[in-house]
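Each value in this text was obtained by applying a stated rule to the coordinates, not by laboratory testing. Since we're looking at a predicted model, the values are computed, not measured. Cβ atoms are built from the backbone, for glycine too; each structure is taken alone.
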Structure P
Amino acid sequence: MTLSAKTCRESFVVKTSMVLPPDTNNHGTLFGGRLMAYIDDVAAIAATRHSRTLVVTASTDSVDFLHPIMVGHSVCLEAFVTYTGRTSMEIFVKVVAEDMLSGERNVCALSFLTFVAVDANNKPTPVPQVLPQTEAEKQLNETGKARALARKNRKSEFKKMAEMFGTDMPW
């Protein structure tokens, strides 16, 4: 079965929300965990749009908080597939906050996540290749293989640590 390649644009997702008091911590800024849930959500939508299959989160490289997101601001997340393996997809997520009164906008976080496409039995299933079109998409795609290798190495290290720490240690 040959899958037709898809452009990054075909997986593009935008999600915008207002930051309300229940979403914030005692500093009046968006909870980091809430933002991470938003990031996972838009990345899952982008991965599903690209693969048109069920998907599972395999990893989140990091979420670097670059600027606080205040109560009363809007938070806009943009996501799209940047790189694919045989059954996996790398998704780039950009988070922009906007002060709704002044119009000031800031990039507040960037993240890469990996999703795996799965069939009805939760077994990995092939995904279409991605066809980058813009210079930014091409750059992200060209550097995707190195990020995928770094993830693979990190996962191997974490598996060793999991074995070392096991389940019976109190910490």
Structure Q
Amino acid sequence: MEAKRCIDSLAVKNSHVLPPDTNSHGTLFGGRLMAYIDDVAAIAATRHCRKAVVTASTDSVDFLEPVYEGNAICLEAFVTWTHKTSMEIFVKAITENLMTGERKVCTTAFLSMVAVDENNKPTPVPSVVPESEEEKWLHAGAAKRHERRKERRKESKELAEKFGTGLPW
């Protein structure tokens, strides 16, 4: 399988923040932004491997700045690292005041996507080649983030086993 450049997976999504997208504070619902993040990450992952993908995890979604009604939001995503069947995708969201042109990074996130075959079984993905300074920096830290994901997943499984499907009381 031939390696692919990070830039080849770049996906960009723009949206105008309208009243139905906002909460009682006049800012974008966090859940709506998380859905946008998952969507653009899935597009980037699919572009990289040209296979169906599923979301395996979201490391974090850090809300750095509010996104107000009337603003535009632009999300950029690309594959930063791959393992055997999984891909790490970095997502950056930028809010723009359309009246003033002021732009701010409002959110960053890392997601893991797994490529699946026609039987929904994990399938190998191509490796990724970072080229820019930023891509190399993200790639260099990816193995460490991967190990943290594995540990967090183990803890999540322990919680699921402990609490099961019934009510705890």
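Worth pointing out:
- Per FRET efficiency 1/(1 + (r/R0)^6) of positions 121 and 153 (r between Cβ atoms, R0 = 30 Å, to 0.05), the highest-valued of structures P, Q: Q
- Cα extents along the principal axes in Å from the coordinates reads 52, 50, 30; which among P, Q: P
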